[in-house]
Structure P
């Protein structure tokens, strides 16, 4: 009888251990490699803070960035003698990257060339790696209205929605998924943070005194090109936090420093994102 009890106890312990390990792995945090430009890097950096705050104590990221088109995947790949190219490969060669994030910027003549090349390289040493593509806002916000109209859309929101679904999802993610059927590839709609907050500014719905352009702490944008101020970066980074770690933003207690409910805005962005392109 004692042997039977001990045997059952052993089985119970092993069963609990087997059930608990996946949860522990899931909640301890990812080792990430994030490459992009100045419309990408602020969110990668802010995610470090938010992930630790949310309890992902082993979260770690290697962030590699260059300005403008130089931060696109294709240009990181083609500049094979650059230090950034070598650093990306060195990080991947370690074989311990869980998630590899890139910006959506691409050559219109071959939208997936750079992403394909980096995924192929990443899989050599990281066969279980997950990939995400961050979809940034459109630059030069003062020209958004004319830019949308010149492309046949009534608003910049309509144009961005087209870019997300018809360009990034249909022309990039779907072909990449077809080439790498065993690799999870998802998207993060970062740019919606800019468009939602600018619309709230127009509608006088912001609960903070926020200027259009100026210092990052008190403005939507810091320059005419549209580099994002803190209120946009905080909101977009919450979108990242949910997209990558599936954190419930309504109960998350991260303090953004703003009166406007950025958690609710980010959650709405996530809720409206196509579930087929979530992690």
Structure Q
């Protein structure tokens, strides 16, 4: 049985790594912030002291990190290692397509393999193993990764060569940035006209305009509790990555400006739907 390594134990990485452990795969984890490894202490999971140790112990290495800077730092260390040939690296982070393709090319020069496999879904689908996984890379590498993807997600889609998983994810999150902003504006519009948000959201969710996205944000909006399932700061990051990738439509500037101002107002660590509080005050 192949040994799995997992780097990055944030809000998404921890439940995802835990699902691989529960499935019985031999697993080693690493996180630069040592407190993040606590859920794996006193378990069958091995805790590595650094990236090099984890890579040396593993055949397939997953990375789930917050941004380009974090991913570049980890892979710079990996690429500096000598014995990484025949290993498969799978980055599930949301980063720029340019960085993704660059990492893939450099790994292949060292006879290693690479998949970009970002996900759609927030913390609860991650915990339930019900994510959507968008994969860029070679078919043979995807086939090797499938047993692990199937413990992480409910739907796995191969969308092309390296970089196209990321391009797909940025497209999905651009759509979500519009949807969540529209939902927040609609709730405020209804409230301004004397409609309780709980009544409005019930109607939305039972109608053609309802979706998984509206349903998952409904309890947050009703309770006005914006503990992050997907932080506003991460949505802002992804919108900027989409802009870097060429998105330029009539709504683009308004979306970028609104989320940027919401971030500046101090909402970055709250859930993305907390943008409603920025709109309410402005």
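We did not get these values from a lab; they are worked out from the coordinates using the rules stated. Since the model is a prediction, treat every value here as computed from it, not as a measurement. Cβ atoms are built from the backbone, for glycine too; each structure is taken alone.
Compute Kirkwood radius over Cα pairs in Å, for residues 163-234 alone for each of P, Q and report the one that scores greatest.
On the way: P: 14.1; Q: 13.3.
For this comparison of Kirkwood radius over Cα pairs in Å, for residues 163-234 alone, the top structure is P.
Taking distance in nm of label points 7 Å out along Cα→Cβ at positions 35 and 219 as the criterion, which structure among P, Q has the greatest value? Mind showing how you got there, number by number?
Numbers: P: 3.2; Q: 2.5.
Once distance in nm of label points 7 Å out along Cα→Cβ at positions 35 and 219 is worked out for each structure, P has the highest.
When helix-only ellipticity at 222 nm (-39500 (n - 2.57) for each DSSP H run of 4 or more, over all residues; to 500) is calculated, the result is -16000; to which of the structures P, Q does this value belong? Show your work: numbers first, answer last.
On the way: P: -14000; Q: -16000.
This value belongs to structure Q.
Starting from the value 1.04: which structure in P, Q was Rg/Rh (Cα atoms, Kirkwood Rh) calculated from? Before the final figure, lay out the partial values.
Numbers: P: 1.04; Q: 1.00.
For Rg/Rh (Cα atoms, Kirkwood Rh), the value 1.04 is produced by structure P.
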